[in-house]
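Down below are the structures I want you to see.
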Structure P
Amino acid sequence: MSKSESLQRMRRIALGLLLVMIALLAACVAWQGDHAWLAWPRAFAAAGMAGAIADWYAVVALFRHPLGLRIPHTAIIARNQQRIAQSLGNFVEENFLTPELIIGRLREHRASQALARWLTEPANSRGVADVIADSIAGVLEDSNGTDLTWFFDRLLIPQLRTLDISRVAGDALKVLTQGERHQPLLDHGLISLEQWLTCNANIIKAKFSEASKYTPAPLDGYIVRKFIEGIIALLHEVAASPEHELRRQFDEALQDLIVRLRTSATHRRFGKSLMRDCVRHFREENYQRVLIAHLRSRAIDDLAREQSSLRDALARVLASLGKRIAREPAIQRKLDAWWLGLARELVVRYRHQFSALVTDVVQSWNADEVSRKIEMEIGRDLQYVRINGTLVGGMVGVLLHAATLVFAR
């Protein structure tokens, strides 16, 4: 049964009880002369009818004018809609949007832990990845090459022009050299240099012979061979000894280069000039349009496939993120603190705007529609008030009749 049908049913019951009181009162008045005992039900009916009418008036006056008569202080909800809306907004702000209440409730839920566990489920991480991928695909399909070129020209190019490439290179080298990360690269370079010397011994011998015109060829060959053997032996020594002097010199040279890249004005000007030249060449040759079109096409095609590399990568990243957060309590505490701080800031900053939204929405409703909605929600209970008023009024009438007889004696 719908709310409207339930309300109409209770209205009919309350009205039917009022009609019963009226009929009972009429019968008692008609036959009381022959039957004195009818004074009791008469008192019940009269008081019950008065209570029913009074409660009917009170209930109807909340929502509309009784019998269409514009009696003062009736249609209370419709006439006071603006004040009710303001009071409702203030009530929500003062009782629901307090930082203490909201933060207290949020603190009970370990949001970061719950999120981490949720993301570790393959179905969940894949679902989030699909949502992100579909959004990206939609943006790429709706945008044309001009849109992406505008983004590239207006946002990316200006950043590249001002990029301090020298400092970036210095920072990259600093990261590379921390923890001796560059030593395997040096070892690989030593091996490559040995291979190059071995493979190009004849070229070195020929160049040496050209430079030394007055020495016999066998002597040139002997010198070059010994030179290469000596260099290779030195390379073997450097590769075998982590504390070799040449390694130390190489490290010092790298550290000096890092300092100059990060601090030298000359290197900074050269880096910026090089970046500007690269950007200008890139734009003059229209490479950005070709690159953008290629990347856009590849991304759209990949996202449209059932086995999408981008979707799989996004899902793996999200699942990995969830696992990392789940096994790191310190990260969870930081995320929870960040989340609670953000929530507090949002509540403090926007609680008044939210309550104002509630007020504006209620004020924008049609007054009659507001009354109808409220009556639909609480009208059924108000009909019980009418029924109870009829019965309670009748019992009070009987008690008053009894008291009258007692005092009359």
Structure Q
Amino acid sequence: MKKLLATAVALGLAGMAGNALAITDNEANASLPFSFSSPGARALGMGGAFIGLADDASAAYANPAGLTQLVSPEVSAEIRSVRTDTRWLDGGSLQYNGFNTSGLNYSSQNDTTSSLRSFSFVYPGERLSLAVYRYELVNYDSEFQSAGETYATADGLVTGTIFAYDVNTSIDVETYGVALGYKATDKLSFGVGLNYYLLDINSTTDRFTLEGVPVNREANLDGDGKVGLTLGARYAFNEWLSAGFSYRHAPELRYDAVLSVPGVVNDLFSVRTDLDIPDVIGLGLSYRPSDSWVINFDVNKVYYSQLTDNITSVFDQDPSLELVPLKLDDGTEVHLGAEYTFATTHPFSLRAGVWHDPAHELVYQGVPADIAINAATFSAGRGSQTHYSLGAGMAFSSFQIDLGADFSDTNDTFSMSGVFRF
């Protein structure tokens, strides 16, 4: 036990040399399922493409400039259920001469969360519209275990081990906001929003020897809240074609990363670090070829690199060896969706969409010069995803209800939302 404690102390002192300004290389941080698509089942059914249309209360988050299209007060709410397929490294043997991962094993499981995903209230005026809203960017809970790995030379000689671990993670990021839409001309509108982002995090990673002897625990705790900014614009070329722009600047949310040895040292090392929510810039077009059809196209630039700027560790004294290769690249989401409305007594709409979700899991990039624990631990990522969506809705005199579903290899999302006008 003294040897294990000495190892843990060394790991903690190594971490103190780093500049803790971003997420850590904790196994629980390998996959953070952010959602930057527009809220509401209607937008979900159209592949998340909504920036150029933005014609209901959910525009408060998606593009506040669209709020000027509303003519009566509206309340919208959405219930969403998300299935996340979490994949992780689970045992095996790594050959580090040439970094051969063919002997490693991977496991996956489905984790489902359901919640009130979004809520908004809009009070429109002749030129100025006011909205208050809530939106949930992340709601993720998962538990998984790894049996640990050995690493060996090309001749099969085992020279070391990578700890087994038990992850129990809970992370929630939500934003509360107030937005204004201003109608500058009959064709041009602008929007601005102030958002209070709130992080609730409670994740623990317990590490063990391959024989099951406890080594240390890394915990992520006590998230805080900060203010962000949203900007929007919308231009209607005519009654058939409109364009939209949105920019969301999100803050760095602080939390504690704590290293301990349960039953021996409760607080071996603690650092206040950050979860930097990525900024998003979006452009959208909405085209109405007829009274029945709406076709939307969005392109979103997501600054995922902000998540891993100055990434830190409680393990590595030389970040260039194991941390720089974990840094994320910025990604581009491309959304395409359509809606067809049947002109019945109660208009009924069918929707479909497709969109590209860029890779944003922590995956080690390149081949390490020597054995690198992170190179093995963060080798389970599955890259970019293509999402397909379907939806339907029905409108009444003062109420509208919508259903939407979105499917990919890593996530399945089901949504129900309603809009009440009075």
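Taken together, the values in this text are just the output of simple stated rules run on the coordinates, not laboratory data. Every value quoted in this text rests on a predicted model; they were computed, and no experiment measured them. Cβ atoms are built from the backbone, for glycine too; each structure is taken alone.
Key figures for this structure:
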read-out: Cα Rg over 2.2 N^0.38 Å, for residues 269-380 alone derived as 1.63 - corresponding label from P, Q; value: Q
read-out: Entry that produces 0.80 once FRET efficiency 1/(1 + (r/R0)^6) of positions 181 and 349 (r between Cβ atoms, R0 = 30 Å, to 0.05) is calculated, selected from P, Q; value: Q
read-out: helix-only ellipticity at 222 nm (-39500 (n - 2.57) for each DSSP H run of 4 or more, over all residues; to 500) derived as -28500 - corresponding label from P, Q; value: P
read-out: If mean count of other Cβ atoms within 10 Å over residues 189-196 is computed and equals 20.5, the structure in P, Q; value: Q
read-out: Among P, Q, structure where relative contact order in percent (Cα under 8 Å, 6 or more apart) as derived comes to 21; value: Q
read-out: Structure responsible for 320, with volume of the Cα convex hull per residue in Å³ calculated and labels P, Q on offer; value: P
read-out: Mean count of other Cβ atoms within 10 Å over residues 77-84 from the coordinates reads 15.8; which among P, Q; value: P
